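In the part that follows, the structures are each spelled out as structure tokens.
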Structure P
Amino acid sequence: MEVLLLNKDGRCKWLESKVMHGLIPTAIKMAANPFADKMYVIVDWISNDHGRVGVDLKWFKSLGVPAVKSYSDLPQNVDLKVINTGYDSIVDQELALREHGVEIIDKPCPFIRRLRAVFEEADPHYQYVFLCEPNHLMMKNFASIFPEDMIVVQMPHFQEQIRAGQIGKPLRIVPYVTYLERHAQAVFDFVEDQFGGRGNDKLALSCLWIHSKASPIVEIDQLSPYDLRGIEDALLVTTKNSSNKSLLSMEESLQAKSLRVVQIGSLWEFLRYERAHHKDKVLLVRSPIPNEAEAPILAYLDLGIVGALWVMFKQIGAVRAGGLGLLRCFLYARNCIWRERAKREAAAEGVLKRRYNIERYTVRQTEGGP
């Protein structure tokens, strides 16, 4: 089977650089530092609908990041900080934690933070029309800051939803950050046609994953019939039963190119598909959400079945847990031996425990630095 890959990676670049290669390794490393506050992730802030929306929980658990299910599960009377990243927080819970003196490492997606600001600073002159799926994380995380008269709509039922919910005010269209622009424009065009003359408007909130030069959506839209000659199926590597809006937007973009989208949730599913379509040419697309299926499949394409099985072996829960356990033991022993170095590392990350001399271990700017 001939496999064509997109030039643009399906993954969000911000997620890769700031979270996958930033916050997560730091949280794991600091968990083994006795001089550092433990950095916790609250699972309820990053997942919804039993794992169907947001982070792949099986994949996340395999990382070994310190985590609790709910903000009420955070340990009491210990030195800790809470990581707020990705989909932003459940806002009222975040504020409650801050009121109780819990420090938040506040590094959410900048585009979702812009969306949060839209609702926190909502203009009562407008009635807001939010394009978002009913089970999306935003519906839970931002519930406490939504305007009372807000209308939540989805494609293709937005016309009936707006007609039923509008109360005569100017309508402000607010698309979630991974909504396709053509869908947001269709909603606005309907509003102008049916309720024109009110001063309606539409906010531009799309993230870079949707509209930048690095966007896989843009690359898919620009694929020509020549690029897709001989291709009928697009294999979308993703978590089984995931319903993230970014994933749905990718599916819709592929279908707009007359491609049949086949979700692939494991190496075994890919191999079964390959056996049944060994003479075909397919487009393979990575999901924007990290998952356990893609690494073995990509390893298979590069290295064959042996390489894929090796990657799968390393993904086994017991193997990963054992490896992480050994790493934590090594780091903890190192930090206990080289205590001053461990304190400096904790200070550099801003998580040095208060009981230690912060002034002494604060990382100082070098002369001529920024």
Structure Q
Amino acid sequence: KTLVWWDDYDAAPLLKWREMSPGEIRQAWLGLADFVLLRSLYMGGIPTPRLTVGVPKLMEALPMIHEIVRAGWQPAPAFQPAGARANDPGLWAARYGEGLGTFLTLGNATASNFSGEIEIDGRYLGDASHVFAPYGNGKLTQTVAGTSTRIPVNVGTRETLALKSVLALPARQRGRAMVGQTENHLRIELENAGETPAPRSSSAVSRLRVPADAKIASLAVNGHSLDFAEEPDAARFKLPLRASCVIEAVFESRWLASPPDAILGFDFEKAVILLGNSPAPQAREVAERLREYFRFASTEIMRRRQPLVLEIREGADAGEKRGAIMIQPGRTRVENGNLLVDPNPSAVRALLRLLDRKYFFAGRFPTTGENDDERALIQKSGLGGKILE
């Protein structure tokens, strides 16, 4: 069962708030929010709306926290900072998941930035040499020697670094790896790669991580297409053993056929939802869900005086209309000026998560607390009904 932080901040007993200015209180509350994020990724807890509403930093981090924590907290971190700060109690190391599904987090709860190396003991991850990438877009350079991986990192004060294993090589691999990652593309350069002792064959079976809700569109080594076998959340393939090579993988969504920009560029605010004749209950449910999404977004995010209520047309006379939303099986896509929405619940969630990028809403800070002191504290801070940032 996933750990959840149930209570709210209960900040009044922690602060000498009667002696503080409103600005000082807000800064202190930002520190509490940072602590929630640090502790969540260290102990494997998911914060509830009682902690996240009105706090954009936490709201934006929730999908990452959710994915990492649900992978499963592991008792042994399997890595630590190297060098002078190896035993620094303010650097919080944690590990989630297993094997190629591993996530690593390093929280910096100190008042100074951490710049140095971390050393990963891959024996906890299984019999493989692991290559890591940042969580999200970015680049990472590392040195692999058998089951050990060393990575230079920078972690700012009150920040958490999150990494994930993206490639598992045979355990005797050694060399330098440079990883570059975007939403749908992964590039791994392996330099001076090889085995110790000398390899017995000219290729090695390796496994590449495939992001959640995605599949591989193409996989190539040194520009040449490579055959692979699909596994749950991974692809297995034979990697030619050379002095160096470049692995490139292109991913595509299992639920969205059109690029994100094409879907976000669709004019939802002028759209009509066409259900046609005798629509299935699931299609009606999806239509109502989309209508409710934009009703909420129009008042809370777009700040319209009147809510946007998308029209839903049913029946044979619904007609055809360019710029319409239609509920149809098959990956969600923009086609001939219309948006065809897959009614599969996973596809609908993928669409709504994508829309949240354009219509992000962190909520507004609570106006009341659980007791008189908390209510007075919120009132003095001026945060009630506003955003903490």
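Suppose you compute helix-only ellipticity at 222 nm (-39500 (n - 2.57) for each DSSP H run of 4 or more, over all residues; to 500) for every structure in P, Q: which one lands on -7500? Spell out each step's value before the answer.
Numbers: P: -11500; Q: -7500.
So the calculation was done on Q.
Given a value of 17.9 for mean count of other Cβ atoms within 10 Å over residues 29-36, calculated from one of P, Q, which structure does it belong to?
Q
Kindly point out which one of P, Q the value 23.1 was derived from, the read-out being Kirkwood radius over Cα pairs in Å. Show your work: numbers first, answer last.
Values: P: 23.1; Q: 23.8.
Here the read-out was taken from P.
Computing relative contact order in percent (Cα under 8 Å, 6 or more apart) gives 13 for which of P, Q?
Q
For which of the structures P, Q does the calculation of distance in nm of label points 7 Å out along Cα→Cβ at positions 157 and 205 return 5.1?
This value belongs to structure Q.
When mean count of other Cβ atoms within 10 Å over residues 21-28 is calculated for each of the structures P, Q, which structure yields the highest value?
Evaluating mean count of other Cβ atoms within 10 Å over residues 21-28 on every structure, the highest lands on P.
Out of P, Q, which one gives 0.00 for FRET efficiency 1/(1 + (r/R0)^6) of positions 141 and 285 (r between Cβ atoms, R0 = 25 Å, to 0.05) as computed from the coordinates?
Value 0.00 for FRET efficiency 1/(1 + (r/R0)^6) of positions 141 and 285 (r between Cβ atoms, R0 = 25 Å, to 0.05) corresponds to Q out of P, Q.
Just so you know, all these numbers are worked out from the coordinates, no wet-lab data involved. What you are looking at is a predicted structure, and each value in this text was computed from that prediction instead of being measured. Cβ atoms are built from the backbone, for glycine too; each structure is taken alone.
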